[in-house]
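**Student:** Some structures to go through are shown next.
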Structure 1
């Protein structure tokens, strides 16, 4: 009887531990979605402000202003991500995470702005346009995940999955942004109204990205 009782006790403890692990993962996911969604929403205010400044006082400076604003956006996002992640991975360097994220965001903005800054690509052969466009899109979507992987790889196994998961999250987020903002943006529209539309779409983008990256991060983190 004692043997059976012992086996039952082990089974109950196992179920309790499994239940606690599920609860812990759910709590982490909730914190991640809330704070990362907020961080990206706040960070996107930097590019929105850069657009307003460029339109008002420096029309020719749109490119550099947006690249710098992209760094700010990424740094704000990285700070919020790092703060949430630090609770589960204390060894992760939050300052390095912030700098990597900011730099990658600036690079992503650069890649995204290049086609409109230089129209010479329109004269390229179609095959070259497809190849360069595909590589540029992959670089844009994967830039943040790749940069963060450089820090994450020392703390979780198979951290390379974060690159793919982050890219998928940004692809979905940007898809939501374009689906919402593009129909509402109209030629000749007031700059302030355009900014408000962009910010609203950015909030939806941020939440989408936060949910998907949160689900990926939960799978990467060691179980407690």
Structure 2
């Protein structure tokens, strides 16, 4: 039986901070037993027809601000709204133009403090994305967000920093599609952590059962 297909979007040569080629070996280890993976930097040219060839889109884009296009944004929005499945990691949420992409993913990235060891734990929400995930610690950029109050979502993972609890993962629907956002994923140090690998695998399998 043919495996389902995953298109992984990101930047390598033109990345500023988050390099897809550094994450690729770990994403292959995490997902390749379940899916056929395609890694691509060609997201500025993506169309709805291209996206519809895949069962799941994994968004690890770093340089949308310089390379993203409105047409590509419309294609991604239309894909998800029409029933497509989207897994966004870390910088994949930083898509300020066109603005509907932030609304689609449930929040706007507002910044982060210095890279630090963060303690992650699941919330009270029981969900397949966090099944089997025990509290874990890893070095990471502590992303912060302005959550869209009109976008209904379930918070499934959180971390605490300086006495403040921050969301670290959520699940939501958009139109007929579903989205998982995972805030970790700064570099290879994140992708080699078994708990984060399991989160990615759980998310993919919930969105797109193999």
Structure 3
């Protein structure tokens, strides 16, 4: 029985990919570094696994990129990104425990949810924190499930990146890979997610089928 849905943030709930690309391009110009991606398509194919890795790839030396560039990131991303329409509807209307386990900055996630009047819908929000290993390690997913008071086998993780699928497997959770985020369907299928959702409403259809023995 699925008792809770845990989401990744960027590319699953937040429509942020194009703005993330523009932000990194702006950051490279600010620091007088050569931008390593030919275009947006190249960026999507060679997507950095985390913000820290993105900063490193730009050739910027920083002991704590979140602390150094976090305020600039928050100002730029917070004023541009939005929530996918279908995802907002799902979160607002479906009777289920929800959580977020993301490598994104937690205060940005919380700020956006508050802006969209969705904060009360989430039992747990886990963003980037010192001491929590990044995906594909399962730490954030397991902590989120504990805070939601559900076991891993009663949770399903929804992600858009290959590390999300690996993390779900390591956490002992079923996975749903979504195709509207940071990765193509072909890339996602290589990691053998349990399910693939091509539209937000597919997520609830999958959960409903699991809970009613049809999946």
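**Student:** Assuming 29, 29, 16 is Cα extents along the principal axes in Å, for residues 113-168 alone as calculated from a single structure, say which of 1, 2, 3 it is. Please report the intermediate quantities before stating the final value.
**Tutor:** On the way: 1: 46, 21, 15; 2: 29, 29, 16; 3: 31, 23, 22.
So the calculation was done on 2.
**Student:** May I pose another question? Looking at structures 1, 2, 3, which one was Cα Rg over 2.2 N^0.38 Å calculated from, given that it came out as 0.93?
**Tutor:** Values: 1: 1.24; 2: 0.93; 3: 0.99.
The read-out comes from structure 2.
**Student:** For the read-out helix-only ellipticity at 222 nm (-39500 (n - 2.57) for each DSSP H run of 4 or more, over all residues; to 500), a value of -13000 was computed from one structure; give its label from 1, 2, 3.
**Tutor:** 3
**Student:** If distance in nm of label points 7 Å out along Cα→Cβ at positions 57 and 161 computes to 4.8, which of 1, 2, 3 did it come from?
**Tutor:** 1
Coordinate-derived values only; no laboratory data. The model shown is predicted, which means the values in this text are computed figures rather than measured ones. Cβ atoms are built from the backbone, for glycine too; each structure is taken alone.
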